[in-house]
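For reference, the structures are reproduced in the following blocks.
Derivation of every value follows stated rules applied to the coordinates shown; laboratory data play no part. Quantities reported herein were computed from a predicted structural model and do not represent experimental measurements.
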Structure P
Amino acid sequence: MTISELAGRYRLASWRRTDGSEPFGPHPKGVLTYGSDGQMSVMFSASKRVPIGLPLDELMEVKSRLKRPWTLLGSGLIGGLKRYIDGVSNFMAYSGTYEVDGTTVRHHLDLSLIADWEGTELERSFVLDGDSLTLVAPEGDILVWQRDS
């Protein structure tokens, strides 16, 4: 398999673990792009995330107050903070470069929602069957993607 054969934009159809659980629920959303230039990016989320319900200026205020969390008490912003944390914990995104070696793809992360992952490599085995791409992580996650037409 080559980069040019894998290149394209895919939508997430399902994400299951080998134990049958679905980390982001039964209908996760996601977009995966493999560029013909070796660049990649992926974003995926639970299908039913709760809106944060704060305008951008209030969300930024919550963020600045996290340095002094006691200032959030009595501010009415605690509920928004909880929804923000819930929203972030039900979302993942990263980008970087990728390489293909047979039926293995390696993602070299330059940027990630989880800062600890930056500079790391994620390896996945894969099967490309027509427009269906199945990625399998060593931990047992099985993600099925459908190529956009």
Structure Q
Amino acid sequence: MKRVKIITVGKVKKSYWSEAIAHYEKVLRPMLRIEAIIVKDCPQFEEEERKRKESERLLQKLGPRDRPIALHEEGALFTSVEFARFLQPMLESPDQTCCFVIGGAHGLSPEFLERAERFSLSPLTMPHELAQAVLYEQLFRAMTILRNRTYHY
């Protein structure tokens, strides 16, 4: 089965985001295995140190086959069809795992961003919980596009 990793900083706190994510996890289950990993946030540190510490924790969760794709406002913008095409070779590769990474409240460190590809859900800044819900929905949309199903119009 095709698989994707999603590594995030901090737990989803609002129930409506958790419900949206759970819904898309459920509908994706027959098509895609998602390994969701959460690292603890570091609110006790100032902005730059916080980004550095949280990014170190994210890096520790990357495996040797993981292809890190950071969700970042300055990343590549895709239509849903382009995103499906971007995703397809990674899903079919036995040598790599597509690994989406969502930083905490202050984002990701420059060192982390140097190591990862960058993908943008929107040039707008959004809470990481909303970004997760949107990512899950777009993964579902991409899988329906790749399977020629009618969800995407």
Structure R
Amino acid sequence: MARIKDSVFIQASPEKVHAFGADPEKWSSWFVGLGEAKSVEGDNSPGTVVTHSYLLAGMHIPVTTTVTEHRADADGSFHWKGENSGLLAGWSTWDYVPRDGGTQVTLEMEYVVPGSALGKVADRLFIERSQERAAHHTLENLKQLMES
């Protein structure tokens, strides 16, 4: 299992960044490798199910994301968590925390790429580095969209 954590500061309010970032209809416009939502069942509260695909190593892999946590906290921060099922099983969390007149966005994800021992070696050597870069670019894309 691989784990990635990255963060970016965005000069926009947590409300604005969270509203855009947590909208599954907009994910494909900024989340590297993620295709448009094929279906969204729910209002993005816990229990909402989103079907889409993820481009990994040249393959479109079907993914189903189920929202398991989505809350606003008293300090003005927001938290979102989704569990992924399918070939790329795992989870991701998004935290939007007010800081210095803007928002500190932190993404953390854990995933498993199925396969043999060779697949696990490939994950460590290629896929994990690729996913780290994709996560960083995803956060940079969100920053650019929110600050423009």
Query raised in the report: Of structures P, Q, R, which gives -13500 when helix-only ellipticity at 222 nm (-39500 (n - 2.57) for each DSSP H run of 4 or more, over all residues; to 500) is computed from the coordinates?
Result: Q
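If Cα extents along the principal axes in Å computes to 57, 30, 29, which of P, Q, R did it come from? Show your work: numbers first, answer last.
Numbers: P: 57, 30, 29; Q: 47, 35, 26; R: 47, 31, 25.
Structure of origin is P.
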Query raised in the report: Which structure, out of P, Q, R, was relative contact order in percent (Cα under 8 Å, 6 or more apart) calculated from, if the result is 26?
Result: P
